[in-house]
Every structure is written in structure tokens, then in C-alpha cells.
1. Which structure, out of 1, 2, was percent of Cα pairs over 16 Å apart, for residues 173-260 alone derived from, given a value of 66?
2. Using semi-axes √(5λ) of the Cα gyration tensor in Å, for residues 253-292 alone as the calculated read-out, with 20, 13, 8 as its value, let me know the right label among 1, 2.
3. When distance in nm of label points 7 Å out along Cα→Cβ at positions 125 and 237 is computed for each of 1, 2, which one produces 6.3?
4. Once percent of Cα pairs over 34 Å apart is calculated for every structure in 1, 2, which label goes with the largest value?
5. Can you spot which of 1, 2 the value 18.3, 71 was calculated from, given it is Rg and Dmax of the Cα atoms in Å, for residues 69-204 alone?
6. State the single structure among 1, 2 that was used to calculate relative contact order in percent (Cα under 8 Å, 6 or more apart), giving 15.
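Nothing in this text is a laboratory measurement; each read-out follows from the coordinates by a stated rule. Please read these numbers as outputs of a predicted model, since none were measured by experiment. Cβ atoms are built from the backbone, for glycine too; each structure is taken alone.
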Structure 1
Amino acid sequence: MQNWRLLRLHRSAERFVDKTMKFYLFTPSGTEKYPEFQRDKIEATLRKVADGTDTKGLVVVLYLTRNSRWTGGTAYVRAWLTPARFKPVRGKWRIFSHFPTPQDLPRRFKLVRMHLRANTALYPLQEQDQYKWKHRYLSFNDHLAHLFAHELHHYRRFHLGFHPGEGENGANKWALKRVTSLGFKVQSEKLPVKKRRRKKKVIDFSAVLNPMDFVRMGGLKGQINWKNVFTGIAVNASSRQKKKYIEKKLHHFEKLRALASGTKLVVSYDPSEKYTGQNVTIVRTMRRNSVRIVVRTDDGKEWRWPMAWLHQDGVG
């Protein structure tokens, strides 16, 4: 394990911190010789970004590591925390759980955690976040400012009541505007979202088939074997006939969907033959690509009935 040290702002160090937030810095040994990672430089950046925001009650902790695959931050600002909740114990933050809990934490506080890599060779750095934003930072200090501004937006929203209704995209927009107005070198943009093309549902011939259409046309009478009828229709109908039949039925479906609830329809086909020829009442339509409609039979039962098996009295 690397040798780590905790740098915190002492009460005598900055009056700013006494009146506003408390800041704690965890760094690997050796980083103190780099100006970018020294407490005073980081402290000044946070103070600059937070200027104008009431940060009393806010605790900010920054972890620096030499090698890591991720950077980022999180804000615990919806409810008050106690010192017992300072240490991260789950998720990706649990790698920092071995660090000590500061002894001078407030009795209750809101918390912002941040993690960055202590490696100046990475910059200029370009990253893409999980919200499909691309960010470019000229230096570590620019990266720090933008990351803190993003988390500060969440604090301002949930603790101070600013930015109502804004989420992660709003936080990115505000952070960019905030840090660039202060002179930090940050570029940030929302990447275009590729719209998923919905596959058009292909209506199968069997889904719109009313065998009575073919029985009437064929002049079949007496006891009918419906299984044989379905099979015969599917085998004997040409592709052109099927296409034309489907188009006719889809037009019929549109007419039924346009009817008001309570409209009476007639059952032209029922496999059980129980409701064939009886009236049913429209209860409601279903989703746009459905071939069924909810109806109520005279016995009070509701069914998702195939529209191909229904028609208006005197029509179809």
C-alpha cells in the first residue's frame, strides 16, 4: 500500500473555510513536490469556483491517486450525513475506505467526494462521461475546477434550492459556464444522440386472417374443420393476394380504432363458435400496433378480441 497523508485545512489556515466548507485532501507521498497537487493551489481553485455560494455545512474531500482507470465525483447532498458516514464503504469509492475519518468533522454535513489522478503528463486531457458529454481540460487545475463545479451544482440544487428540475446535463452546462467565466480552460459539449430507428412491425398474414372471409367466398357449408381451412388458405393464397388482404384488414383496423367506446360490433368469427354472430361492445383500443381491441360480450366478460374477427353491423 502506498504511503498516504491527509492534508486538511486547519482552522487557523483560512478564515474562508471556517465560515464555509471544510476541505480534506488525501494524496500519495511524493505529490507535495508538484505545485499542481499542493494544498494551497487546490484550495484556491475550490474557493474560486465556490465563491458566491453559501457552502456552510459542506464537506469536500479529494482523493488523488497516481494510477487509476477512472476519475469523477459524487455529491451526497439530499440528506444530512454524520461523521460515521464519511468513509466510503461500497461501490468504486470503497478503495478509499482505509483512510482515517477526520476528527474535526461537523456534527452533520453534506458531502462531495472527488477523485483525480496525480499525473500532469495526462494533460491536455479529453474524457467522455456517462451522460454522453465530451470534456477537454488543458491542465489538472482546469479538470479540478470543472469537476467541483459539477458537484457544486448538485449541492446548490438539493441543499440551496437552486436549479430546479435540472439533472446531470444541467450540471454539466452550469459547470462549463461557471468555470469558463472564471478563466479556466475547459471545453465541453453534449454529443449528439443517435436515435434508434424503430423496426417497423411486420404484420403476418395469419395475424389478420378471418377465415370466414374465405369460407363465404368459397361457399363452404355444414361442419367445417377450421384447422384445415386455415392451412388451405395459407397454402393456396399467393403472396400478392396475402399482401392485398393485409392492406384491406389494416384499413379495417383503423376504422375500428376510430370508433368511440360503447360502440356495438358484431362477431363474425369465434373459434369456439359461442359468440359468432353476437353483438359486443367496444371497451377501449390497445396500443397502436396491436391487431386486437378490448370488447365486452353480453355476458359481461371482457376480451382482447382480434379486430379481423369483428365488423360493424351491416359493414364488412
Structure 2
Amino acid sequence: MTTALAVINNHISLNMLLADLAARGIARRDCCVIAVREMDLPADLGVALEYPGRPEQGIWGQRRFIRFYRQAAKLLRQNLAFDRLRHLYIVNNDNLLCSHVLETAAGSGRDVTVVTEGLMNFLDAGTHNLAPWRLKVKPLLARLLGLRYAPPAGHQSGAFHPAVSRVVSFSATGLKAPADKVVLREWPITATRTVAPAADVGLIVHTGLAQLMPQEQYQAFAQGYAQWIAKQNFRKLYTKRHPRSSDPLLESLLPSHEIIDDPRAIEDIAGDIPAGVIIGPGTTPLVTLKLMRPELRCIDFGADFYVPVVYRGGVGASPLFEAAGVERVPFEQQVN
């Protein structure tokens, strides 16, 4: 019996969803989950629709996902027609499926929960962070799929949307959400330690930052970032690629390093990480890994550079980082 429906987009949102289901006593077998990005879903879910591969950045590349969205739209409509469905979960206010949930929830008697999907929920993220062509194409796609769609307004997470009653997060510090909606859940993954982290071993967590910045600006950032990494003189340097984007420019600039070729999310292999220093520009694992292994030294590099460019000002995720014990290294101070 499906009583909960969720649209999620990454490992973070999946685990926050599972933590909330457990806390509310909702069985996984009673939950229908639609994943709008590639990930491994638990086998004990009642219904699960997985995303068919890595996403495409351009408009023409979306053609290969038409069949998936037809399936997802049908599954969404079927479940929303059931009176027994009481709990709705989404990750943002611009995805086609999430928008349909928001636009049909009013007066339904169902609660709508936003589950955090990462640092986006702590940053000044809005429509300016979305590719303009996506916002133009989505109303047309929604009509073709038989879905209701409204242009996203306010914060990209949807936390301030009037249909949303709850926002589930692993931290309230710096969270962009009304305080009365916030529900805290402990980060649900623990690290079974198999190796001791070494202070002179570093791990770079790649991000999708290259996709969010103009090429010229990102090249300047990547060069400064790689220069700072080189100055640290790590005895051993590892990198973990982003699951949904590549960064050949940064990889070509970095000192000699070993790529961790493991498709699992970094949190799932936290206990096997030999690095004592975790580095990344504005990435959620800086916080989640610190929660799981407090002995790690986690460093956010270059917020003074990437925040004004990508998020048009604000303080970035500095309140969250400070509360979690994440260090911050300014770009200008370290590179110039």
C-alpha cells in the first residue's frame, strides 16, 4: 500500500528521505520513489523508478530521457490518484515532477516535505543558477506529459512554497527555509573505519562547479585551486570524481594523483578513505564526512571566488561550514 511518494535527485536526498521515513514509522515498502538522477535505490522500496544514466547538459541530449519522463509522469499521476497516499517528498521547485506535486498538493490533505539534497539548500540558489533553456522548455514538456508546471519562484529548494509544510535536513544552521518548517534528522550513515586517515594524505572531491561558471572564470579558479593544492605537498593525493559531471581541466592541472574509481557515493566509502584532509569548493561531503569522521580535516576552498560568481553574493554556506567544523581557505589570500 503506497502511502508516501518521493521525487529525489541524489544520494543526500535519498538518505534524508530514508531517515525521515524511519522516524515517522513509514515502511519503505509503502513508499514509491522516483529518482531524477542516476543512483542506486534500495531493493526494499515498494516502487522504484531509476534514472537511465548520466544527465546531459544540452537541450538535444534530453531526447534520450523522454521515455523515462513518460514513465515517471504516468507513475506520478497514478499514485496521486490514490486516496491512501498521504505523504509527498520533493527536492526542489523547478523539476517537472516536483512542480506537479507542488501544484496539485493544495487542498489535498497531504503533507509536502522538501528533503535537503546538499549545499544548495544552504546557498542563495534561485533561477539564476538554472540554464535559461531549461526554464523555457519545461512548460512545453509539462503539457506534453500531462503535468502541471509553474515557473519556480523564490529559493530553488521550494522550502518557501506555500504547499510545503516540512523541510527535512541534517542541520538547521544556515538552512534556507522557514524555521517553523524545519525537521532535523541525524545523518543516517555511519563510517565503519577500515583505515586510519593520514594527515599528509589529501582527497579532492570534484564538484560540478565547472558547469556553473563561465569558462574563462572557471579556468582562473581551477588554475589557482591546483596551485594551492600543489603547495600543500601531500605525500599522497587522491581524487573522487563527481557522479554527474566531469572536470578534465582541473584534473589536467592537479599534481600527480590517484583517482578513486568507485561508483558509490563518497559517504558510503568514508571508512575506507586513507586521506586525513578532504578538499573541495563548496561541496556537501565536506559536511557529511565531517559528521561521520570528526577527525578528518575538511577544507572549503575559494568561496570568495565562486560564491559571487555562481550565487550572486550572499555568504555561501559559511554558517553551516563553521557549525560543522569545516575550514575555509580564501582564493585571493592563498593564490596571490
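1. Numbers: 1: 71; 2: 66.
Only structure 2 yields this read-out.
2. On the way: 1: 20, 13, 8; 2: 17, 14, 10.
Among 1, 2, the structure yielding 20, 13, 8 for semi-axes √(5λ) of the Cα gyration tensor in Å, for residues 253-292 alone is 1.
3. Source structure: 1.
4. Numbers: 1: 50; 2: 24.
Between 1, 2, the highest calculated value is found for 1.
5. Numbers: 1: 18.3, 71; 2: 17.8, 57.
Attributed to the structure labelled 1.
6. Values: 1: 11; 2: 15.
Among 1, 2, the structure yielding 15 for relative contact order in percent (Cα under 8 Å, 6 or more apart) is 2.
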